[in-house]
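All of the numbers you see were taken from the coordinates with simple rules; none came from a lab. Just so it is clear, the model here is predicted, and its values are computed rather than measured. Cβ atoms are built from the backbone, for glycine too; each structure is taken alone.
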Structure 1
């Protein structure tokens, strides 16, 4: 579970950030902790436009949410999470999706779960809370986590 790509020019703006100035590690850590994901044991390091997450999270969901919480920040193009450990042992490779122009959660659900399963868009919305506050408020370049469907 190594390096994840993001669109550097889109996302939440933290502090004084532009194309030349990446967000500060302290601001990213505050943003990450504000979501109450159980990331108190996570350290954030900024290396240019790449963010490195180190430490431990409780489960796969917290791992994936931590990656997208910092990755969907203006000025961040990559998140390296090779040193971010998951406490539970059944960690899997996460599935992420970068939103394209014209997308909505229904279309994304049908693309990932199959035709006729657009109603599963609520699963994607819930998996991306608290970073998503409304199912219609997604934007091109934003990265979403796509959870597996329960059998």
Structure 2
């Protein structure tokens, strides 16, 4: 099982951080490995929404669809893949530290299958490194 947890403090109000991070259209701007995000169901963002992502990870092109399974605006969003070589659940949380600062967490957990299963320990460390880069990038974008 892969279970990677990262967090960061962003000097920006929680509403601004959560609105930006939860919007799939912004994912390619702050996720290092995501190349595109396509809404498969109509906006707005709600439970049941499906988003198709194209990404590159460990030198491989990946295409997968996430479904929003929990969404509490300004607090939490949980997305889950239903298929593919690496079924995954991604959880974002946002918590106001104070009026001007937010703690954002990003957690990815899942069970690699097939060929990916052989690389589970390597995947965890690479994912942690990528998630830290992603959180640093969203911090840089939002603190400008």
Structure 3
């Protein structure tokens, strides 16, 4: 399971021109689910994403996590994160989870974030989404479990 996290000033996701998820300051989480992922990986990645200290404290040091900074989270499914890009000029998606499993684990990740008291918005699984963001920093990290 992979999360590409970006510290943002704001972010939104649209489907067919309509906003389906939108946050102010916080984290945009692009989430990729692999075939071998399970609930244990969901919990581990959720803990890591919400606990990752990438927000500035009073000394302008990255010492605060999204909860401590009072931020929000926008989670967007991103199956291309699990693509194999090692060979050729076309990605292979054979390591990605079947859509039913991927959706269930995506929903479990969102539920985990919400259960921790973080305002969590989402995109729409398997939709053609348009994601807009203002990356604050820029600050972007690849987290994998």
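Work out which structure the value 0.8 belongs to, where distance in nm of label points 7 Å out along Cα→Cβ at positions 12 and 44 was derived from one of 1, 2, 3. Don't skip to the end; give the middle numbers.
Working: 1: 0.8; 2: 1.9; 3: 3.7.
The read-out was computed on structure 1.
With distance in nm of label points 7 Å out along Cα→Cβ at positions 100 and 124 derived from the coordinates and found to be 2.3, which of 1, 2, 3 does the value describe?
Details: 1: 1.2; 2: 3.9; 3: 2.3.
Clearly, the read-out refers to 3.
If relative contact order in percent (Cα under 8 Å, 6 or more apart) computes to 26, which of 1, 2, 3 did it come from? If you can, show how the numbers build up before the last one.
Details: 1: 26; 2: 32; 3: 39.
It must be structure 1, since only it matches.
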